[in-house]
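Just below sit the structures, each encoded as structure tokens.
Every read-out reported here was derived from the displayed coordinates using simple, explicitly stated rules and does not represent laboratory data. Keep in mind that this is a model prediction, so the values were computed, not measured. Cβ atoms are built from the backbone, for glycine too; each structure is taken alone.
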Structure 1
Amino acid sequence: MATETPYRIHALELGPMANFVYVIEDIQTRRAAVVDPAWDVPEILALARAHALNITDVLLTHSHHDHINGIEALLRSCDAQVHLLKPEAQFWGHYLDLPTLHHGGDRIALGDTEIKILHTPGHTPGSACYQLGDDLITGDTLFVYGCGRCDLRGGDPEQMFWTLKDMREKLPEATLIRPGHNYSIAETSTLREQLAGNPFLHFDDLKRFTQYRMHYHDKHREEPYGPVQKGLEMPD
């Protein structure tokens, strides 16, 4: 018999860039954490009220405007603690005095729910993914059949290559990917499906990955992203 998880994850698709804002609900305590509050704070608050949740935490995957533009409005309504990785706070230049700046591998207790923070640089220097149970909230690190851009300020395709290599080698294949944007034919996907069909997880060569991410991908693939058969990512 499968063990029930102590949490539920609610997803809201908000804003002009199809952002996913997640609300993690700890079932026993009714505490909630909002991941990447942006665009429509009243909608986030309405979801919390509908489920009788007390928002106590804010988790940031990274500091780009489309993921954080609702922080101030949310904090005016909730007495919540903001969590992000120290390298991202330094890159962003905000929240440097937080007592809860984290490092990769740290864990956050949301009632009975344990959330592990993974440092996944590449899109930004301090990008984070949040792992709880079999779920992985990936921000702009890993999309369903895609990955985050590396040509914006702070982006680094070499770091992204090693981040994705580490994820594909160390995470269980049953992990459910919950991305930061709805750019694909599916809102979620297992890592197993991504290993088969996500072209960014197919590269073992850094040079070819960089060529694909920086010069080939955006010219040859269009949303919504679907699976790409291994070996057909980029012609030689």
Structure 2
Amino acid sequence: MKDILRWLYPDRCAFCGEAVAPEDNHLCARCRSGVLPIGRNRCFVCGKPVEEGRELCADCADHPHVFDEGRGIFVYDAKMRSSILRYKESGHRRNARAYAEAMAENAGTELARWRPDALIPVPVHASRRKSRGFNQAECIAEELSALTGIPCINWLVEKVRPTASQKTLSAAARRQNLKQSLRVRQRLRGGSFVVIDDVYTTGSTIDAMAACLKEAGAQRVYFLTVCIGKQDR
């Protein structure tokens, strides 16, 4: 019976969506060898790929951030955009495990250095959670917590009002869109926290999270995302 179900409903590669065997652990052979994490030539602040010898990407050099440091694991190219879209809009929640495994494997050094007290997923408004059925960042954070032992506090930050989609907005419009949309539910006594999300583009969402956490008393705020936006110009 299990074999029949696997044939009818096979596991899917988290990156390309092709059918894979359960023992392939979420990724097909082609994506395992072809979708590579961002290497050592990356921005010291946000982790965006940069030319060899550069310390900061143009965005971080021109616009200081509220967060302290972070990184995305993969470049947000066409394949990863499709992967994230399937995850968010088509209910492919098993992708969260593959994303978390990539974070644990490739950002283990950063997590050890940051020594976070907890992982904090970027929240979604109640209306979005109801329509989608889940919070994509929360699922990734919970999987990463299970892999690393770092607690996940998924209730600490809430989204108190719905906001327009960030996709088509400018950097300034994104910051305004997020203004006063987040609330921390309790005061913090210092501590370091890692914000978890699916994609980093301009950093406005992570900055908004860092701002509210620091206003609540956090000392350090870092981030990890599955993907980070286009390569530095």
Match the computed value 0.60 of FRET efficiency 1/(1 + (r/R0)^6) of positions 57 and 129 (r between Cβ atoms, R0 = 35 Å, to 0.05) to one of the structures 1, 2, and report its label. 2
Thinking only about FRET efficiency 1/(1 + (r/R0)^6) of positions 17 and 153 (r between Cβ atoms, R0 = 35 Å, to 0.05), which of 1, 2 has the largest value? 1
Out of 1, 2, which structure matches -10500 when helix-only ellipticity at 222 nm (-39500 (n - 2.57) for each DSSP H run of 4 or more, over all residues; to 500) is calculated? 2
Matching 14 (relative contact order in percent (Cα under 8 Å, 6 or more apart), computed) against labels 1, 2 points to structure 1
